[in-house]
Structure P
Amino acid sequence: MPTRRTFVRAAVAAFAVPLGVSSCTAGTGAGGSGGGGSTDTLVFGKTDGGTTFVRNFNVFGPAAQKAPGSEMIYEPLARVDYSDGAKVKPWLAKSMVFDKAGTTLTVRLRDDVTFSDGKKMTADDVEFSLGIPLSDPSFNTGGVTYDKVAKVDATTVTVHFPKPAFSELGQLGAVAMPIVPKHIWAQQNLKTWANPDPVGTGALALSKFSAQQVTLTARDDYWGGTLRMKRVKIIPSGPDAVRAQLLRGDIDWALSAWSGAEKEYVAEDPSHHLYQRYATGGAYALFYNTAKAPFDNVHLRRALAMTIPRTDIVATLERPGTEAGPTGLVDEIYEDQLLPEYRGKVQKVDPAAAKAELAKSGFTVQGGKLVKDGKSYSPTLSFNQDYGWDAYANIMIKSWESVLGIKVKPVGTPGANLFEAQQNGEFDMTINTTAGAGAAGVFSALSSRALRPIGQKAATNFGRWDDPETDAAVTKLISSNDPKSLEDASHTMQRIVAQKVPYSPIYNSYWFIAINSKHWTGWPTPESFRSVPFPGLGPDTTLTLLRLKPAAQ
């Protein structure tokens, strides 16, 4: 079993190796066979999906609102293993091997995979699924960069990239790139179809749906093994309600960034109340819309970055010592790859340097507005209100006004709507995370190949960063198989992020998991884990569920 020390080492590039192998509402107890306490049901409280669910399982479609649970119904070809340096490993694939040029990937598929309707998964399904993002740019939500997919035989496909892509396997492990059944999907208009009755290869299948509960039933023919629970129920909740539900045992599992959890939750029942965090490899960061003024000005971006009170924010979060460094790579995982000048660096508010950068920008501040060349700007900061980010936004806003005189308006937005606005570039400044499989995965999001005009949906590069030096370094990161070239490219990108500031890392990003293990045992821990119990990672959720056992009653 990997230890924490194993987890904090990540390769610059990740290479694949073969893999063996009844409703209830938020705030009420599910009870009986339908909720926490059941010996056959596991209940997940979803805190970022609003108060009701929409029956839309079209994972490629343009709708902002989607049904929860798709990651447990559909599966990708690969998974990113965060217990092993964020390496990309096969999942529905048996193996994935590049040719010497790094442009053609041969994917050999497992031959024991079936969809939940009993149909066998074949290369036809994989060729069709991987072709969906190529058929229309609006379907490319995973940011794929290959340009051709071809079936070789019933269990083999080739994926062609226009340029060497040794470090781009991570896109085949994205939950936004699942394998779907061609015999169903090929008959639909994917822009309008809601896919109300999803059929996937995952361990769970949809059995009931209501606006306030999704019930998934364990398959008895799942290729990866047999779950010990009969069903998983997903109910809508919120940051405050979910804490009460966990304490009562109404739910077994939730995502919750819970300040004070050690005292308020764990201390109540240390044997069963688990509060865990797993490093994502990225950071929560302030993204600037560099495609428009005033954020196309590097000196202004530096001034704003220098006045983010990161230590105050992590203190409010009750996560001391988790301030992000300036590079976008987190020390906890990428320590060996960081340049010495950035390793362990804590970014403090520097009023003098920030004011000097503001002066260099050519902007003056009048009445809280940025003014230059007869034009004035009143910046906004958008953030996910579902995660209670208001307090941290206010800390930043107060600092900008206090040090620089700039008044920034907070714009709290529901998560799904915020993500859509970020994709479309409809923001001034916004909060999102940086992450990916290895340094290539983290930095490739800044490549201009993902650049789209404001108003057009971008799969990545929300800040519309367009920089030749970045493109050259990212190209080297994803196309080279030489360790020295990869290291040089990573160092270049570290300097670009720190000095040109396409975004400003604020604090290290974690998946926060709250668990009540009274009913189910066998949960991983950050000190010893093979999978992160985070539903958004898809295969990791399946691996977690496969290892759970009913607690002794």
Structure Q
Amino acid sequence: MNEDQYVIGVDYGSDSVRSVLIDAKNGAELASSVFYYPRWQKGLFCDPAQNQFRQHPLDYIEGLEQSIRTCIEKAGGAPIASNIRAISVDTTGSTPVAVDHTGLPLALLPDFEDNPNAMFVLWKDHTAVKEAMQINQHAAEYDTNYLKYCGGIYSSEWFWAKLLHVLRADQQVRTACYSWVEHCDWIPFLLTGGTDISKMKRSRCAAGHKALWAEEFNGLPPNDFFKALDPVLDGIRERLFTDTYTADESAGLISEEWAAKLGLSTHVKIGVGAFDAHMGAVGGQIEPYYLSKVMGTSTCDILVAPIQEVKDKLIKGICGQVNGSVIPGMLGLEAGQSAFGDTYAWFKEVLSWPIKNLLRKSALLDPNTAAALEKELLDQLIPELSAHAARLPQTAEDELAVDWLNGRRTPDANQELKGAIHNLDLGSDAPRIFRALVESTCFGAKNIVNRFEAEGIPVKGIIGIGGVAKKSPFVMQTMADVLNMPIRIHQFEHTCALGAAMFAAVVAGIYPNVEDAMKNMGSGFDKTYIPNPENTAYYESRFLKYKEMGLFIEQGFTPQEQLTQYA
């Protein structure tokens, strides 16, 4: 590789989009840029009390243009732009949207611009709990097990449950909706100037893990399956897709319009999209049987295994097993937790209520000083809680929490479950409660590892990726102790975007396959957390109590049964 060849990876997260401009020769970062979604920051179109989380496509479009243009400007402008060969994109998921026959999200039409049901339904939107339950009940009536490749349980976070909920909830959207599209499929379609939804290249990753696509079914389940579930779904399947594409394939060339917007050549190739954690696992240099944990607001856990070794084994209670969803030619297995960083963020919000609501009313401080003090206190809150929690003694009566504040993703999806904190007394202060919450998220991670191993899939080690992995030593040491296995932390800050850039390098023909791109563009690991033998026994006993408490919550008790328990 003699001439300069650059690629761009774009990573759409829950709060922002980040782009990285990468030298394909060695993986060096030339520039990066983060764009926070302005409408999302204002809380528009969301109702947390109803578990409704929607995002406007304009946030995505503006972020795409601004983050890429800023990257190019930072790196040196036109001389750099002339050597950019490809762009690949990852997104959160399942984050689908209703579109017309041209592939345009309905929210971009005048009649729907303020309608949340016409917007992207973010992965953590749980308004479709009822629909997911009905899909599970309906699937049980069929001889063909259409849920066999998604762990046997369909989730409210996924493609069909969200589609069914939106169509039922909004007749105007139901009338205008021609098809239903994942975010990771729509962005490449946008960049290539697509105007015919039937020509959109759908991601193997998204379709296999969230939309019931399988090679064995020759695509999606038949129309009769969906029509019998609810007549509003009749005909939708024929307007979706049969074929899927892995992320090392090209979705086409950038359109003239987007090339002009970004200052790029029209020869730039656009890769087929995928979900963030799947590309993040590649950016984090995943190896067979090592669990890649992308730890942010939630976690998405990815494991790859040779297909010939797994054979016909079906893993119960996970988020899918799909040929080629991570590395083409290998089986990709997905699991995860519905709330990870969100658990800590929730507790921070609880503790910061007086800071946010009373500090600026103080008669002792001018507004600027109050605002500066608020920022200082909020920035210090989690680090200080972590420092104090790490010094606490360990006892049998420590506070204990269950981490289902946003339901349970895996193992065995159930988004109706709630979190809990046990053993509270008048000595339960903020660091003790915070420690219990951190432990609970790590116990949730252990449940996932245990499920893989119980199903015959060994877990040889952990690769930590994402904001929590990079910034929270207390959390990561606790996880290493709970799992009783080392955790390697990948040193690249925007690992999912780096993974997208690696796929872009393959799409551009710079490398023949993803494995070669990982080898040449990977930046390695900057820290390893080793289990502390003094803590592992303590956490093993705590984990058993966590499981008992979770079983208590999940089974539920009627008032009469509670009286019997405590009589």
Structure R
Amino acid sequence: MKTSYVIGIDYGTDSVRSIIVDAQNGREVATSVFHYPRWKDGLYCNPALSQFRQHPLDYIEGLEASVKACLQQAGAEVAKNVRAISVDTTGSTPVAVDETGTPLALLPAFKDNPNAMFVLWKDHTAIKEAAEINATATRFPENYLRFVGGIYSSEWFWAKLLRTWRVDEAVRNATYSWVEHCDWIPFLLSGGKHAKDLKRGICAAGHKALYAAEFGGLPPDSFFAAIDPMLKGFTQRLFTTTYTSSEAAGTLSPEWATRLGLDTSVVIGIGAFDAHMGAVGGQIEPYHLSKVMGTSTCDMLVAPLSAVNDTLVKGICGQVPGSVIPGMMGMEAGQSAFGDAYAWFGNVLSWPLQNLLNHNTHPELTKHIQDASARMITELSKQAAAIEPEAGSEWAVDWLNGRRTPDADQSLKGTVTGLNLATDAPRMFRAVAESTCFGAKAIVERFEREGIPVKGLIGIGGVAKKSPFIMQMMADIMHMPIRIHQSEQTCALGAAMFAATAAGLYPRVEDAMLAMGQGFETTYTPDAKRAGIYAARYEKYKALGAFTASMNIDN
């Protein structure tokens, strides 16, 4: 029997990663990473305004370069036997497209306009619009926010659309439809010619765009018109049908077959968000919280539909049938800053090195500065791990990029307190790291309070693989073990599993997950001696969070 291969493509915040996988056993044959050049240069972004945009050319160039690099590594025999491609992306990361489904930034008139580009998940410019959506929802007898935790976020589909239209009339007038990144890439690869032919995945539609079978699809036009008359009639240019990621969006177009060196018979799967496919790549189990830990976290939980029944979990990022595994309820939560919180602190410490020393006069010094900055978090973690938690030591709140879950509020800010003249960098870093673990505990607490048990933790992503200090702290604070998945490319591997299912190599994604899963490399177990001190410090974290929210200058 001829070996079949599948390609999983993972679009992250900073780069796109492609892998080629043996569909029979999940063995990774080749991998390649492409860093977005425009994003790396900081183009089209303004962190002071929480504006983060990405040019579609970064995505297109990354797609072609990373896949071709993988195929070159793997060889011609592998390329001849590639059966399918599936993608995952960050989200909600939507873009305005014209009637042909082309992102406006690919048109000459909009090529340098940030409002015509993909609005990255971490863009929080739509806080006001999210608040208006939430206020409008209270005036309707039917609760159209009940399947997204009851609170609409500025990180999501409708808030970003409304904000874009309000600040840019030219983009508004040129917009035919509004499309998630994870839906656009399959459309691109399969040669779509009209926006109405875009196949939308249930993952993005249900978790970010308010699509639900109970509403007959999207909420009625009257709801959106009540938010702002500009939205009246716009749902007619969106979608009425959604698909799971185990289904096909089409096959590879002749243009992209030529560009990549593949056959037009290659199946293109329906796309989804990175955490959802990453949960599958990380071999998620019912009631085990799969934590994709990178710049932010996305926490996924699946449960049988019959067990969830009418249970609604307040304050999470949605619960959608089939959004992770077809036939099961997929629930999403997360933190807006996780690795970003550590990077922020590292950048603060690096400021003198980067700004006070003359790099041009001493080129060797530049190299030493870069090396020191690269080692910053590793060394801080080593020193912080040696510090025992104490009742009165420094503590923090992790809302440096707002709060995603529980109860989305992107206007909130972070806090560090309890400082004294003995506070040094490792102690401050420990407080920041501890706060991210406390934020994770608040998510588990919310699930359990709302009637959904959390029976275990699965850690995947860069932080999970690279930071024993933070993972041990996570286990101690959660007071439950956390298993770390073996794969370095869990999200891309999950995309490959869905590709294999979409191509018909497996009847169900669970079968692909069983055959292609790589298992777990280690388990962090909680230290019982620290349970009491962390329980007390968690109460202080919650009290500090309440105080921080009460002092929020944006409210």
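Every number here is computed from the coordinates shown, using simple stated rules; none is lab data. This structure is a prediction, so every number in the text was calculated from the model and none was measured. Cβ atoms are built from the backbone, for glycine too; each structure is taken alone.
Using the calculated result 3.7 for distance in nm of label points 7 Å out along Cα→Cβ at positions 58 and 82, pick out the matching structure from P, Q, R. Only structure Q yields this read-out. Here distance in nm of label points 7 Å out along Cα→Cβ at positions 50 and 90 is compared for structures P, Q, R. The highest value is that of P.
Structures P, Q, R were shown, and distance in nm of label points 7 Å out along Cα→Cβ at positions 114 and 466 at 2.6 was computed from R.
Computed over structures P, Q, R, distance in nm of label points 7 Å out along Cα→Cβ at positions 170 and 194 reaches its largest value in P.
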